[in-house]
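Participant: Quick heads-up: structures coming right below.
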Structure 1
Amino acid sequence: MTIAHDRPLAVRLIRRLEEDERLERLASALGPLADLVSSPPSRRSMLLGAPTGHAAHPFLTDLPLGAWTSASILDLVGGRQARPAARTLIGVGVLAAVPASVTGLAEWTHTDPASGRVGALHAAGNTVALALFGASWLARGHGHHRRGVVLALAGGGLAAAAGFLGGHLAAARNVTSRDEEFASSLPADADQELRGSMLT
C-alpha cells in the first residue's frame with residue numbers, strides 16, 4: 001500500500017508499522033500467551049469487560065500511568081522528603097500494570113493482522129516500560145535514588161510511546177470490545193471479526 005506523502009508524519013510512521021511484516025514474529029510470539037490468559041470463554045468475557053459493557057483495558061491503564069506520572073513529578077519537584085512517596089507510587093503502578101496488561105492481551109486476540117502488529121509492539125513497549133519501573137523501584141530501595149529517577153523517566157517515555165500506539169488501536173482502528181447494545185457505534189465498514197468480539 002502506498003502511503004501519501006502529504007499525510008502527517010505520525011500517520012505515515014504508524015502505517016509503516018501496520019504493514020511491516022517483520023513485526024509478524026513478535027505478534028506470533030504474543031499469540032499463545034494471549035490465548036492462554038483469555039481462556040476459557042468465561043474468563044475472556046470478564047477480561048473484555050462484560051460487566052461494564054465495554055473494554056476494561058483502557059480505564060485499567062489509568063492507575064499505573066497516573067501513579068508513575070505522579071512519581072516522576074515528585075522526583076522532579078518534591079525534594080528529598082518526597083522520595084518515599086515517589087517509591088510507593090512506582091510500586092503501586094507496577095502492581096496495577098498487571099491487570100491492565102492481562103486485559104490488553106484479551107483485547108489483542110480479536111485484532112486483524114495490521115492492528116495485531118501494532119498491538120504486539122504496544123505490548124512489547126509496555127513490557128519494557130514495566131521492567132524499567134520495576135528496576136526503578138528496586139534501585140530506590142537500595143538507596144540509588146538518582147538511578148531510580150532516570151529509570152522511571154525512561155520508563156515513562158516508553159510508556160507514553162506505547163500509549164500512543166494503544167490510542168491508535170482504540171481510536172483509529174476501533175480495536176475494542178463492547179456490548180451488542182452498542183453495536184450501532186461501529187463504523188459501517190468495521191471488520192466482521194471485530195463485530196464478533198462484541199460482549200454478550
Structure 2
Amino acid sequence: MALFFSTWIQFIFLFAPFFVVSMFLALTRGESKAQKRSTINRAILSSVFISLVLFFFGTTLFSILGITLDSFRIGAGCLLFLSAVSLVKDGVRNHATGVPEQEKDDISVVPLAIPTIIGPATIGAILVYGAELKTPIEMLIGVSALLSALLVLGILLYVSNEIERVLGKTGLNILSKMTGLILSAMAAQIVFSGIKNFLNL
C-alpha cells in the first residue's frame with residue numbers, strides 16, 4: 001500500500017495536472033462541452049497507451065541502446081529538473097512553450113497528450129520507474145498507480161472550467177509553480193540515485 005501511494009503521488013506531480021488543466025483550457029477555448037469531453041477522452045486514452053508502452057519496454061530499450069539504468073536516471077533526472085525550473089520560472093513546461101498558438105485541428109494527441117501531458121522529461125521518468133520495479137507485484141502496483149494518476153488527471157480536466165472559476169488563472173499559475181518545486185526535488189532524487197549506483201557508493 002505504501003509503494004502504491006508513494007508511486008501514485010510521484011506520478012501525479014510528474015504529470016503536472018494544474019499546468020495541463022491551464023493548457024487544456026487555453027487549447028479548447030470556445031469549444032462545446034461535448035467537444036471538450038471528446039478531446040479529454042482521446043487525450044487520456046492516448047496517454048495511457050503511451051505510458052504503458054514506456055513503462056513495460058524501458059528495460060528492453062536500455063538493452064537495445066546499450067545504456068545502463070543509472071545513466072538514464074542521471075539524464076532523465078536532469079531533463080526533469082529543467083522542466084521543473086521552467087514551471088517555477090514561467091509557469092509552463094519548457095517543451096510546451098507556444099503550444100496554445102498551434103492550429104486546433106485535433107489537439108487530443110498532439111499537443112495535449114504529447115508533449116503537454118507526456119513530454120520528454122515525463123517519458124524519461126516513466127522509463128526509469130518501469131525499469132526499477134522488478135517483481136510482478138511491484139509492476140502491478142506501479143501500473144495501478146500510473147493509471148490512477150491519469151484517472152485523477154482526467155477528472156481534473158472534466159472539471160477544469162469549475163477549477164478555473166474558483167482559482168482563476170493566477171491560482172492555476174501558482175499551483176503550477178508549486179508542482180515545479182516538487183518536480184525539482186524528484187529530479188534531484190533520481191539524479192543522486194543514479195550517481196550513487198553508478199559510482200557504487
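Every number in this text was worked out from the coordinates using simple rules, so none of it is lab data. From a predicted model like this one, the values you see are computed outputs, not experimental measurements. Cβ atoms are built from the backbone, for glycine too; each structure is taken alone.
Participant: Looking just at FRET efficiency 1/(1 + (r/R0)^6) of positions 142 and 174 (r between Cβ atoms, R0 = 25 Å, to 0.05), which of the labels 1, 2 belongs to the structure with the highest value?
Facilitator: Values: 1: 0.05; 2: 0.25.
Top value of FRET efficiency 1/(1 + (r/R0)^6) of positions 142 and 174 (r between Cβ atoms, R0 = 25 Å, to 0.05) goes to structure 2.
Participant: Identify the structure, out of 1, 2, from whose coordinates distance in nm of label points 7 Å out along Cα→Cβ at positions 46 and 166 was calculated to give 2.8.
Facilitator: Values: 1: 2.1; 2: 2.8.
Among 1, 2, the structure yielding 2.8 for distance in nm of label points 7 Å out along Cα→Cβ at positions 46 and 166 is 2.
Participant: Could you figure out which one of 1, 2 the value -26500 for helix-only ellipticity at 222 nm (-39500 (n - 2.57) for each DSSP H run of 4 or more, over all residues; to 500) was computed from?
Facilitator: The correct label is 2.
Participant: Using the calculated result 54, 33, 32 for Cα extents along the principal axes in Å, pick out the matching structure from 1, 2. Please list the in-between numbers first.
Facilitator: Working: 1: 55, 44, 29; 2: 54, 33, 32.
Matching structure: 2.
Participant: A value of 5.1 was derived for distance in nm of label points 7 Å out along Cα→Cβ at positions 38 and 70; which structure in 1, 2 was it taken from?
Facilitator: Working: 1: 3.1; 2: 5.1.
Going label by label, the one that fits is 2.
Participant: Now for a separate question. Upon calculation of mean count of other Cβ atoms within 10 Å over residues 22-29 from the atomic coordinates, which of the structures 1, 2 produces 19.0?
Facilitator: Working: 1: 14.0; 2: 19.0.
Going through each structure in turn, the value belongs to 2.
Participant: Now for a different question. 1, 2: which one has relative contact order in percent (Cα under 8 Å, 6 or more apart), as calculated, at 25? If you can, show how the numbers build up before the last one.
Facilitator: Details: 1: 25; 2: 45.
Computing relative contact order in percent (Cα under 8 Å, 6 or more apart) on every structure in 1, 2 gives 25 only for 1.
Participant: Taking distance in nm of label points 7 Å out along Cα→Cβ at positions 30 and 158 from the coordinates of each of 1, 2, which one would give 1.5? Display every interim value, and only then the final one.
Facilitator: Details: 1: 1.5; 2: 2.8.
Matching structure: 1.
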